[in-house]
Structure I
């Protein structure tokens, strides 16, 4: 059902009551504005980095950074400031935290900052005893620790780098990587799933990349796919018990030792180990071993 809206209705002229009401409501705004300068004129220290962003290179250093302490816009000495670095950036003494007292010029000159071998982005945060806070960005071109060796039919080979994959990630197959934080990455396309506890990847019968994975939130199982045209998506397997382990080839091994294939249900019981994939005919296969019977 649609509703027609009149576009040419004459504008209503405000009544005297409307004008007076609007004016009354503006009074608190004027009063609040007069309070602001009084609040600003306090003895609370204010912190500020000399730059909003410090740029470096992987394995390099950032020098000359400092934090200025002011009180009522006047540089102030004798104020304790603690600066903390994130994401692998460290000071020259191999620590991530530095505490100093501001000098006569109000400055806290920070030690040399070492950029991690992986580069990437981080934050420098400064705090003082009165809870004043300031922050600045640390940045260096990312150098990923994830790679892929390839060797084609013509005998050509090489290594590709995946700079968008976090350091310490685990390759799971199908150009998939599981980060220490439980995020699933595919090639250089970035994060494709979060809250992942287990994953295994490969190629399906259509030649597209696939990664089966288990959610750490509720134990449910899913499958990420990415085809040659760049299309991707995630499928859910609701017939597979929660907490099951993906073994490849759309196979899942349940905590009870039952083997499931996609949403076709249970295909074997008493299974101790399994691994799946695609065979030379393009069909799904899962090899498995049986648990000893009592």
Structure II
């Protein structure tokens, strides 16, 4: 017996919530590791000679800089590097849970060995990108400390440079925290997007639910589409449309960088899927309401073009 529209809608909502929960947990773990890393590195500055005027004194020796470099590498590996590896390894949880989801909603898809290799390659790319921004941050800190010693810079100034490189403040995130958060988020969502596209191909699906919750930072593009079902052709047509935040092919990036939505495959034989709006009914600003209305008109226009 085919799955009912209501059962599909409930399963899709649960899958979206599970994915969002894991995604947010990974973001929190990365942030904690970078903030702890910043604290350790700030403490390591106590070994510098500070004059009464608050400026760094002394001449950097080769031995000192070699030892400081080894210390930085150790701190980065233990905190940031380990967390980056753990977070990306847990992308594999998506695969296990997702296979349970598509089985529950009657998507007749089985991932091949080649499919799994592609998913693993996507995960590896994300880890590599995280490692690269980590290496750049470490090199920037080493340069900031060396320059501070050579120029007799203010100790507070060097501390601030390290803060800007790493975690920053609650109001203004540091470079590593900002870059790593975006890389992990988008890498994880793209990993998930590849599973969606592959499952649809393997199962012969031609309809997709624009799934996911709406939050304060959601784009008009996503608000206008959340909870609605579209055909593959309709979604393809979105790539010819421009919107605020557009980043890449909609099958990969959906609304853009940091988008929390997914295109879940919908079996063709279950009829109309009625998914409640996942917007929290909070009033939109006039500007956002206008943008959402424009997106809704764009959806109608593009869909009409597909149907013609």
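Structural remarks
- Origin of the derived value 0.05 (FRET efficiency 1/(1 + (r/R0)^6) of positions 78 and 222 (r between Cβ atoms, R0 = 35 Å, to 0.05); candidates I, II): I
- Test item: relative contact order in percent (Cα under 8 Å, 6 or more apart) calculated as 9, pick one of I, II: I
- Among I, II, structure where distance in nm of label points 7 Å out along Cα→Cβ at positions 238 and 254 as derived comes to 0.9: II
- Structure responsible for -3000, with helix-only ellipticity at 222 nm (-39500 (n - 2.57) for each DSSP H run of 4 or more, over all residues; to 500) calculated and labels I, II on offer: I
- Answer label among I, II for the case where P(r) over Cα pairs in 20 Å bins from 0, in percent, calculated from the coordinates, equals 23, 31, 30, 15, 1: I
- Between structures I, II, the greatest calculated value of distance in nm of label points 7 Å out along Cα→Cβ at positions 174 and 198 is seen in II.
- Taking mean count of other Cβ atoms within 10 Å over residues 70-77 as the criterion, the highest value among I, II goes to II.
- Structure from which 0.65 was derived, FRET efficiency 1/(1 + (r/R0)^6) of positions 110 and 134 (r between Cβ atoms, R0 = 41 Å, to 0.05), options I, II: II
Bear in mind these aren't lab numbers, they're just calculated from the coordinates by the rules spelled out. The structure presented is a predicted model; accordingly, all values stated were derived computationally and were not measured. Cβ atoms are built from the backbone, for glycine too; each structure is taken alone.
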